[in-house]
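Listed after this line are the structures, all set down as structure tokens.
Nothing in this text is a laboratory measurement; each read-out follows from the coordinates by a stated rule. Here the structure is a predicted model, which means the values were calculated and not measured. Cβ atoms are built from the backbone, for glycine too; each structure is taken alone.
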Structure 1
């Protein structure tokens, strides 16, 4: 079952690509998506947000050498997962986002611990 409380941030200069990516998440049932157009907006939301983002998807060209995106996102407590893409040709499609979300938000039966799964089996049979 989809965790609809996951927070997702999409950062790209181009409105079309932000909306395209947001719609892909919407198709998968994720609606807590914040699209931003600048590095400053992304930094403000990450640094001053009251809750961490479960996923940040960002176009590397936003940083334009001003920031080590990989290091910033890796070492930031406000970001649980990140995907950095180089250009719009590498923009994730629906299949890529689906695979990514399976890692971040595994189905309920896979998320349960082995002990919980064994207890469920014992109750059924």
Structure 2
């Protein structure tokens, strides 16, 4: 979007790439512009990679939450069913709220990593005790 300024949701890597892109726009012709481009390209690639990683983590956290809920629901044990389904629902809701409400960069990553770690721990514990 033209004229769009970075928000806290975008994170430091995107803000850095945005600042380097502005520097390219403001740079004069010749060596100054080439130098600005050499600073912009790596920061843009890192910001792009982080964006792809964040999207993959969103998908993974939601998928693991659904898998944990299904594992619990099909376990045949009431305690595991309640724990896993509740964990799965809470995980999906937390991820969707963090993304939909545009939480800050750090909070989104904290939620994604927390949900993923909780679901993995729950599934591993289930498999070890069953």
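Computing mean count of other Cβ atoms within 10 Å over residues 67-74 for each of 1, 2, which one ends up highest?
Checked 1, 2; max of mean count of other Cβ atoms within 10 Å over residues 67-74 sits with 2.
If helix-only ellipticity at 222 nm (-39500 (n - 2.57) for each DSSP H run of 4 or more, over all residues; to 500) is calculated from each of 1, 2, which structure is the one that comes out at -12500?
1
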